[in-house]
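As structure tokens, here come the structures.
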Structure P
Amino acid sequence: MDPRQRKVVQVTVLVVLLSWAGSLWFPDFREAPAALPDATLQFDAERAYEITREFVTRFPRRVIDTFEARQSTGYLQQYLARLGYTISYMHFKALVASRTKVGRNVLAFKEGQSKQILAAVAHYDTTGTTVQGAMDNGSGVGVLLEMARIFANSPPRHSLLFVFSDGAEWGSLGALDLAQNYSERKSLAAVISLDYVAAGDLGALRLDTAGQMRGYTPPWLREVCRAALQESGLPVLEPHGLREHLDRTMSISWTDQGPFLNAGIPAANIGSNSRDAGMEKTIVHSAEDLVGHMQPSSFVSYGRAAERALRTLDGMTLPGAGSMGPFRLKDSAYLSSGLVTLLHFLTFLPFFAILCVDFSKYGKRLEPARIRWEVIEYLWILLPLAGACVSIFAFRRLRLLPRYTLYAGTLRDPVLESPRWGILYGILGTGIVLGLTAFFIRRFLKQKMPQPEFQAAKCVLMAALFAVIVIALLYNSYWAVTFLALPAWLWAAVGAGQNAGRRASNRVWILAGGLFFYLVTAHYAGELGLGWKILWYQILAISTGLFSIEGVLLAVATICVGARFVAIQSYPRRPDVPRQEVS
């Protein structure tokens, strides 16, 4: 770049940085409702603990579609019927490890003064690796049954729906069925999910706000829940800033609020963390998740926070869905959805500036033959990657991959711990065969193509990356910024290396463009305790649709562009290119 062009790019970078920094000075502040005093609460923690103890010891293996899970729903039905609720069941079919399961939700309804329905949900099912599931989520069941008892004695303002959902361990399947098929779902004004009272002494309460595939808890509901949780005196963990950005990027929910948010129904999950984080991580989804690890005192803080949130919601006029777009900076400060979208688009302004500079300077070198050759080179990389992805769906179609309705196996699931090597080799082999086929076709066509040249190739790749960025911004602007902002800045800035050392350095910078992808993958590998087996989880997630087709295609397209940026470092420079153009 000449000095003038470099100055234009520097100005665009400054505009982006100032825009992000300036947005922090103009947040939208929301006032939280006044929290109810403890004197108005009726939650009996000892009773909730005893209900939990009885429930998990009588029905310790409540895996979806088992005899014991059905017995546990009979217990729930009898308990709720004695309180005067109208009881109903909702059944749904689901695939779990290639087997068809029939799940059952238990619904307890109490009509209020308003037709709007305020719902509270706790899942009762466990995984196959769990015994009792006292923490996850027998404790949520105990708290919800106690909530049903105290609300049964007073006429609510809103109609109340207490739901004991099934299939939560496999992607909140019971909540998903309720959000899609409940006959009165259009009357659902707000949903509170309870998952779970952590073992031992509580170290913090948690507010989960991510939707399943899309959606996010609207600010008004977040403020109500946070105010209720803060009265406990415990720290309240709620996504904001970078953590919320990641939540909105991945759109994966681990608790039952997710499907409701996907359906446009305001929802949030109240959870908790143990003061002994190591113990909590050890016992979850294991045979050690026993009631002996639970503390009655923990039910006090958790149960009162849940009751306070539900009573606050019942006493106010529920505004309906509201906007799920505002982004929480911290506390009660939010950025409007329109401003966030504008910032996301502005993030790519430096890339667009470099794109314009390069095309104005080197556009004349884009001969049709060179463009065709670069497209062929791109397809040579795309074909094996796309073929490997297609083979995943082929293996699922042939029933060689374990099939799930939505989420693949849960934490500590044997399916995740023992990858099917034949499938992995098959996917790898498909990619290799298609790669070799593309290589020989490319080699044959290369004889008819002109000598490659760096700047012409870079212009074509910049145009391809620009197309990917535009599509990604329309698909999910958070996804675009998380995974494409760094590549766009780095790849556009890297020029041709004038010697072997500089070319090697440039390739390192190009590979560094995938830094956030590497970090996100490592984060979820740690969350699921999978290590390198996260690759197997990703394959299953693609086959089930947990990772959307759009997201997978965008990721593959981006990887191919990055691979081509690495490859063209070996292309010769035109002798008329000034030294200033070399990075």
Structure Q
Amino acid sequence: MPTTYNNPVYPYRRPPELDRDDIRHCPVVIVGAGPTGLAAAIDLAQQGLDCLVLDDNNTVSVGSRAICFAKRTLEILDRLGAGQPMIDKGVTWQHGRVFFQEREVYDFNLLPEEGHRMPAFINLQQYYFEEYLVDRADALAERIDLRWKHKVTAVDSQPDHSQVTVSTQDGEYRLSCDYLLVADGANSKIRDMLGLESKGQIFQDHFLIADVIMKAEFPTERWFWFDPPFHPGQSVLLHKQPDNVWRIDFQLGWDTDPEEEKKEENIRPRVQAMLGEDVEFELEWASVYTFRCRKMDNFIHNRVFFVGDAAHQVSPFGARGANGALQSTENLAWKLARVLKGRAPEALLATYNTERQHGAAENILNSTRATDFITPKSRISRLFRDTTLELAEHYPFARRLVNSGRLSMPCRYDGSPLNGPDAEGFPRELRPGSPAKDAPVRLAGKDAWLLNQLGNRFVLLLDGRVDSARAETLATDLGRLLDERDDLDLLIVGPAPHALTELPRSTLVEDAETLIGERYGLAAGSGYLIRPDQHVTARWVEISAQGIDEALQRALGTRLAPLSSDTPRDNQGDRHATA
């Protein structure tokens, strides 16, 4: 098959551990240099931690695989320094269309409001995504030791550390670490080595992915067909990718032979029937897949942390796999950094499991519902689906029932033990546990974006438009707090009196288009405390240094119950209410 992409081959390096007698100890070892492992390494490096990444391969993935990256993921990648290449290369889109049989029943817009730096979605082949992350990791080589063709063959997980045995072409060596992050995919070998399992549902259906190179008149939108004339009784999904590559997913049914369906002579007639006899195309890559919706009961085992597909797996409908994985790494990295630096108790790490179990369950629920709608397994469920599609052409209420893959939305950690106080009168979509929303700002007279002022540290977003007397009082109280809490920055929405803007680690921005005030419901003296992963942790109509300090302690886990010596660490996430 022709290809538009040449997979880079990364060099193997002989490990120095082969020339020493002792076992080297590292703060963090990461197994897997796919998107999840690389994102975790980059995030930790930016927060001042060294980590070692092991991968048994020496290139990026083959084929498009994950292609659809949501706005929140792009915001995370922007914080990691890898967002702009994604935007520059990716195909931006926000519109979708749904078809039933021979006609369109409705269309939708995923980002109806303006004033966001990142688009609703981009389409980009996973191999580009991985390459950009490798480039970023290489730029942080002083903190990230990225090793290709280094295969983990054994893991010893203890309550206070882990050891791994690594095989290379030059021999074996061992490493110990404070924390082991496992990002080795859905069929995790590390999970198997530790006798752990991921539980869930296998969906009895086959789907064909065909990456097709062609110049077509289709617009840059997501098109989904139910029961189309060119593929009757099944579903089809179409996405445009860079390099004139189009991704087509054909539902095949459970009784088909995957090996036969992957043959080019069987793929071509399906694609030709869809595109028309006069359309020329080349087949770049194809695969037949089934999928599972499943997760581990606990993502933490002693000091081993499972992230990405190793921890939770969903169907491809809704683009929740890679997008959910990036939300997992950003949730864990800031907590791990603060525990290793002695700024937070180890109990904080248990909230990775608490919060991301909530996120995984949400993704699995949406993914399962989408799959049940797309692939009805009984006459009654098919009748319900087809009737819903018929009604959706004319009635808006029915469109909410159509589920061709509810696309990835950022997770809100409602009920998290890290959430601080809330106050009435603020927008509900920015309640504690929610990711912050972007808005245009003016910074030192230049155009900028709000989210670029947040991340990696705690930030107090303060509406500084107060009178001079209130500013003096706030400045005195906040000055003491900033002296005591060196992990806290102050972002002031101005104009504001000098007493506030002269505080240490303070930045003044102007609400360029009044969107901060509208989206956050700000008024003079009100404020939000935002976590290093850009999630809201508390908000107040009238801020006080004492209230901020209490919320900060809560967000750092200092108010969580400590782990008792008789509590198994792989159950530590169960100590708190489910988020």
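The numbers here are math on the coordinates, done by the rules we state, and not lab data. Just so it is clear, the model here is predicted, and its values are computed rather than measured. Cβ atoms are built from the backbone, for glycine too; each structure is taken alone.
Work out mean count of other Cβ atoms within 10 Å over residues 177-184 for each of structures P, Q, then name the structure with the largest result.
On the way: P: 17.1; Q: 25.6.
Of structures P, Q, the maximum of mean count of other Cβ atoms within 10 Å over residues 177-184 occurs in Q.
Taking 3.0 as the value of distance in nm of label points 7 Å out along Cα→Cβ at positions 161 and 297 derived from one of the structures shown (P, Q), identify that structure.
Details: P: 3.9; Q: 3.0.
Of the options listed, only Q reproduces it.
Taking 4.9 as the value of distance in nm of label points 7 Å out along Cα→Cβ at positions 233 and 305 derived from one of the structures shown (P, Q), identify that structure.
Details: P: 1.4; Q: 4.9.
Comparing all candidates, it corresponds to Q.
Given a computed value of -17000 for helix-only ellipticity at 222 nm (-39500 (n - 2.57) for each DSSP H run of 4 or more, over all residues; to 500), which structure among P, Q does it belong to?
Working: P: -17000; Q: -8500.
Of the structures listed, the value fits P.
Comparing P, Q, where is percent of Cα pairs over 34 Å apart highest?
Values: P: 48; Q: 44.
If we compare percent of Cα pairs over 34 Å apart over P, Q, the biggest value is for P.
If distance in nm of label points 7 Å out along Cα→Cβ at positions 169 and 465 is computed to be 6.4, which of P, Q is the source? Could you put the intermediate results ahead of the total?
Numbers: P: 4.5; Q: 6.4.
Corresponding structure: Q.
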